[in-house]
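Coordinate-derived values only; no laboratory data. This one's a predicted model, so the numbers in the text were calculated from it and none came from an experiment. Cβ atoms are built from the backbone, for glycine too; each structure is taken alone.
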Structure 1
Amino acid sequence: MLLKEIGAYVSRERSSELSDKTIHHAKRAVIDWFAATMPGTAQDPGPMLRAALAEEIGHGRAVVLPGGASALTRTAAFLNGTAAHTAEFDDIHRDSAVHPGCATIAAALACAQTTGCDGETFLRGVIAGFEVSTRIGLAMTREHYKFWHATATISTFGASAAAALILGLDEDETAHALATAATMAAGLQQAFRSDAMSKPIHAGHAAEAGVTSAMAAGKGVTGALDVLDGPVGMGAAMSGRADWSKATAGLGSAYNIEVMTFKNHGCCGHTFAAIDGALVLKQQHGIDAADIDSIHVGTYRPSVDICNRPDPQTPVDCRFSLHYVVAHALVHGSVRLAAFEPERMADRAVRDLLPKITLELDEDIDSRFPGQRAARVTIAMRNGERFSFLQPTRKGDPDMPLSDEELSDKFTELAGSVLAEAEAEALLAALWGLEKRTSLDLPGLQAKPARASVA
């Protein structure tokens, strides 16, 4: 039975021989998670949710970022998972269209801090969560992504697997945890096709549901072990074309955590190829945004469906507007945290470009999604010159990865928006040495029982 096989894998990963390469990539994933999470803690809905759940904060041994206020395991997983997906800097598994880290690492961290486990066990939980979730995402196929937010649905399994390993569940208990997680998985794409705060909560819910399912299974709660591949199970209901052979192919031998995308831009990943292509043209031809007559982008279906927002007004809307982020890149040279400050969103040079940008489905590019995320950018100048470039992948994808140095720089920049410089440096050093740590009491993140710190 499928879930029994996956549960057995998670149980084995607790003591398997992992290569230095796999451990290194797991640390990269954790560093990227902290980089994405820290600025997300300061942005709505994070502060709102901390206020809403105030009675659950100040208890337990898990911590709520950024200051380390103590919280119950599920609460910390929910709040940190939400923060990880808020600033739109979190990781992507390209082929499954899942952001596995936001929920998986939030769940793993909360469970690790509650149990007091060492850094290696924590990393093993992260690895297991990434491997399980990305494969289930692959199995559900592109059909799932038409209506469902894969990070909301599929990441629930990553959180559950990570929590099960760290909490010490056996293979049968883990299978039941995953079964319960399946029926708790939810999150609709409609939630982020408007100016709403629901999208990051998807990741928080996935983290919390994964932790809950594992905690419950550890006390004997059972789930339907055919909930994935049964006649009215998740595959039938939420995909229709699920290929469950992909859920276990290479499990425990080939590690998807080694082929993650780490974002180079602070916005929706479906805009990245267009941003990168526009920046290539800007550099190659010395393009001044003021001299542009028109910009045309041909790309794949989800980018067109989700990111065709020609006149965005809010930070949420701007992060999902291909028009805005391409214009910002051409004017300012990047799309980082500052791009979504009020003065930047009102920048006349950026705003003047928006009506000049058109977005269109390119059937050939779309046929290669999700395994390839490409865009063809064509810029026409006022003097009649015309430049075109096919961006075949995205900076940060496995075939154009961020180096360790670039990843550290990303962490320093993003975490530094919340932490003092010395705090950020100490935390980064600790994260690069995670496998040697005896606990997850990381610099600046020891549990503090003061509720006032998260008000």
Structure 2
Amino acid sequence: MKYILILIILCTSNFVKAQCWSDLSVGRSHVLALKSDGSIWTWGENRYGQLGIGNTIDQNKPVQVGSDKDWKSIETGSDNCFAIKNDGSLWAWGYNSAGELGIESMSTYKNKPIQVGLDKDWEFVSSGSGSTFGIKKDGTLWGWGAIFFATSNQLKPIQFESENNWKSVSNCSEHILFLKNNGTLWSIGKNYYGQLGIGIYSNGVYTLSQIGFNDDWEFVHSSPGVSFGLVAGGALWIWGRFNNNQNSQWNMPVDPYANKHYWNNITANTFNFFGVRNDGSLWGCGNNDYGQLANGSKDIYNDPTQIGSENNWKKVVVGTYGNSYVIKKDGSLWACGLNDLGQLGIGSNTNVFAFTEVSCPSSTANKNIKSIDSEITIYPNPVHNLLRIDLGQSNTELIDISICDLNGKSIYYEVIKKQVNTKNQQMSIDLTSLNSGLCYIKVNSNKGILIHKIIKN
């Protein structure tokens, strides 16, 4: 019995690691991260209260923002943060000198989350230095702060345009990219380096302009002076000035890496590009002054070069300058590069030249976990090929399912969406390739936790 208990503890600790991080956003020198349990955490610089923890003390490891666990999505501006809850309400904190928090004031900063208005229909938010844009569930586009279409700073959200088919926004303040649900891409703002992608160089264009005639754009990302986009199929397009030690500059989208298509996720700034390809491999290029390419040195890559040999990367985010962060498919978070303000979250302020794991912290709102054994059924046991799971009537939106071996190594991980109030919802896991022996399965929901021993024949 004692031996089995030790194995369960070992396995459970591994699960905690695997289930931890689901998303993150990086500001100028601070990080906002979302855990799979719905809690949000911050670390790094806190001069303007951008960590949201009620003070202005920098933190070099994750600190929880409040105790709520109903956060849906997150976003950072240069020195502030935004987050949307499951009920559609929008919250903001940090720097606010231009009214970019949208809280009907221009106070210097707020060091705790404060709700933006009373609306509960927010779907998306994107913030840059001094301005913020949001999209509501009905597809309408809103802006506040020092926004280009208003003659003065707007202290609360006002609608931009009259259309209701907006999908996402990428706001770097200098120029802004707008993606519509029909796959068309639009831009506005400064255009010194051709970053608007409309075929000209100019001081700026302050009416919406369509970029080309494509209707297959799926993702866009803007940084000062440069823009990046993915079209259907994962092809990468770049326009503006991308200083990847080649001083490349274009005023219309170009495809400079034609032999390296099929990107699943990309991120970039003026000096660095990172991307995760569809096979899960990680690639990067550009400057490497602080080891942000995670190659163990300051060696520069002029073209996208694979970082390491693993193929289990899920999402990559690059900081404003000098650091990078990657979430693996198992939910673990890794960081490297510039760390003078603790923005890597590794418990020190020392720069690192290889990916170092950001430990998964314990939630302050996760003290009394109850069992959900009576609600979920796992069979057959012993199992030969297919393991079946009856989710019962556990009314929860997301359920984490993990399996680990006797050494605590994760061998399966999936987050599924539970259909609320659905009776006898079932799923199956193919264990054909799993070696025979003993392993453990963990099912985690907002209602509790289940851990079972499984025998694989």
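Work out the source of -1000 here, i.e. which of 1, 2 gives that when helix-only ellipticity at 222 nm (-39500 (n - 2.57) for each DSSP H run of 4 or more, over all residues; to 500) is computed.
Clearly, the read-out refers to 2.
If you rank structures 1, 2 by distance in nm of label points 7 Å out along Cα→Cβ at positions 33 and 313, which sits at the top with the largest value?
Between 1, 2, the highest calculated value is found for 1.
For distance in nm of label points 7 Å out along Cα→Cβ at positions 401 and 425, which of the structures 1, 2 scores highest?
Going through 1, 2 one by one, distance in nm of label points 7 Å out along Cα→Cβ at positions 401 and 425 is largest in 1.
If distance in nm of label points 7 Å out along Cα→Cβ at positions 137 and 249 comes out at 1.6 when worked out from the coordinates, which of 1, 2 was used?
It must be structure 1, since only it matches.
Computing volume of the Cα convex hull per residue in Å³ gives 153 for which of 1, 2?
Of the structures listed, the value fits 2.
One of 1, 2 was used to compute P(r) over Cα pairs in 5 Å bins from 0, in percent, for residues 177-272 alone, and the answer was 3, 15, 26, 27, 19, 8, 2, 0. Which one was it?
Attributed to the structure labelled 2.
Match the computed value 3.6 of distance in nm of label points 7 Å out along Cα→Cβ at positions 209 and 305 to one of the structures 1, 2, and report its label.
Of the options listed, only 2 reproduces it.
Have a look at 1, 2 and say which one yields 11 for relative contact order in percent (Cα under 8 Å, 6 or more apart), as calculated.
Corresponding structure: 2.
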